[in-house]
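Listed after this line are the structures, all set down as structure tokens.
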Structure 1
Amino acid sequence: MDDRGTIRMGEGQAFFFNAPWNPLAFLYGTMALLVLNTVVHLYPVCHLTATTALKAIDREFESVSASLKVSVARTLWRVTLPLCLPTLLDMWIFFFLNAATTLSGVIFLYVSDTKPASVAIVNMDEAGATASAAAMAVVIVVACAGVKAAQLAVAALLDRATQAWRRR
């Protein structure tokens with residue numbers, strides 16, 4: 001979806017959640033709506049990524065576990081989850097980094113109580129506080145870099161614990 005489509009989605013959600021006839025109007029102005037907007041906006045990429053990771057797993061794992069009378073939950077926990085763990089971590093960091101920096105959809109949905117940092121940067125810049133806006137942008141970049149570094153460290157630890165078979 002291009003930026004114009006994202007902006008239309010944000011406008012449509014603003015009109016939809018502001019409509020007096022809408023039973024979901026109570027969501028307008030809440031952080032839940034901003035989270036919902038971000039999840040809906042970013043979900044397709046993560047869905048395709050997860051689908052690709054699941055398709056890469058050999059289908060015989062299910063038949064073998066069924067023939068050995070191993071439960072589906074145990075197979076999921078012991079086989080599928082470790083195989084898909086790198087993909088799950090990548091999906092999480094994709095959600096986090098994009099949610100931290102998204103602007104196009106949430107700019108139509110925020111209120112003064114739920115102003116995201118990315119919107120605050122735009123407001124500071126428009127008010128003439130360019131230095132403050134730049135400082136806030138640097139804070140977001142440093143926070144995102146810190147979270148990415150933590151994700152890489154956790155991924156390395158989990159990779160060493162669950163993916164040793166791949167290095168042989």
Structure 2
Amino acid sequence: MLLNSVSATDTAFANAFMADIEAVEFSPPRLNGRALMSSLKERFDFPAQPKLDTVAQGILADLRKPKPSILSVDQLDKAPKPIRQPRPAYPWAQRSDSASGNAEIEFVIDRNGRPLFPHVISATHEDFGWAAATGILRWRYEPPVKNGEKVDTRIKVTVVFDINKSADMW
């Protein structure tokens with residue numbers, strides 16, 4: 001798969017969209033049963049005010065404060081347990097270059113166990129950061145708990161991309 005951004009108001013939008021496209025598995029078009037190479041042009045508009053549910057709106061409002069009140073993992077009764085953690089898509093450009101690397105991502109696990117608002121802390125290559133942040137949004141956790149109540153928590157993970165394996169989580 002060869003992806004190219006024709007235009008974007010901000011390169012971050014283009015990178016996020018391309019990372020999301022790389023995570024989708026496509027079936028090639030066929031003619032008389034034979035797979036064909038084809039091109040596709042897609043446009044996506046990121047809304048200025050994305051539609052967020054009330055839980056996500058509350059978390060975003062808290063994250064915008066100078067000192068957010070979202071708990072860290074060490075403040076919980078126990079660390080969040082993953083229910084589903086599909087591996088992030090290996091960035092095509094890095095795979096074709098036989099490159100390995102990693103990305104450290106911070107995100108919020110909401111009181112329903114959904115990962116929200118991933119933020120790339122560091123990455124050995126920008127593509128690994130975008131792929132990890134996009135992939136994390138497909139994960140699910142048991143809801144974080146503090147004193148018997150479901151809460152929102154902040155967590156950091158390192159996603160390792162090893163060309164000799166698939167992406168692994170540490």
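Here, each number is a calculation from the coordinates, and none is a lab measurement. Every value quoted in this text rests on a predicted model; they were computed, and no experiment measured them. Cβ atoms are built from the backbone, for glycine too; each structure is taken alone.
Laid out as a table, the results:
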{"quantity": "Origin of the derived value 20.0 (mean count of other Cβ atoms within 10 Å over residues 85-92; candidates 1, 2)", "calculated": "2"}
{"quantity": "Per mean count of other Cβ atoms within 10 Å over residues 45-52, the highest-valued of structures 1, 2", "calculated": "1"}
{"quantity": "Label whose coordinates, when helix-only ellipticity at 222 nm (-39500 (n - 2.57) for each DSSP H run of 4 or more, over all residues; to 500) is calculated, return -23500 (choices 1, 2)", "calculated": "1"}
{"quantity": "Winner on mean count of other Cβ atoms within 10 Å over residues 109-116 once structures 1, 2 are ranked, highest first", "calculated": "2"}
{"quantity": "Ranking 1, 2 by Kirkwood radius over Cα pairs in Å, the structure that comes out highest", "calculated": "1"}
{"quantity": "Structure (1, 2) behind the derived value 11.0 of mean count of other Cβ atoms within 10 Å over residues 53-60", "calculated": "1"}
{"quantity": "Structures 1, 2, by mean count of other Cβ atoms within 10 Å over residues 77-84: label with the highest value", "calculated": "1"}
{"quantity": "Comparison of 1, 2 by distance in nm of label points 7 Å out along Cα→Cβ at positions 93 and 149 - largest value held by", "calculated": "2"}
{"quantity": "Distance in nm of label points 7 Å out along Cα→Cβ at positions 29 and 117 derived as 2.6 - corresponding label from 1, 2", "calculated": "1"}
{"quantity": "Structure from which 24 was derived, relative contact order in percent (Cα under 8 Å, 6 or more apart), options 1, 2", "calculated": "2"}
{"quantity": "Read-out distance in nm of label points 7 Å out along Cα→Cβ at positions 37 and 61, computed value 5.3, structure in 1, 2", "calculated": "2"}
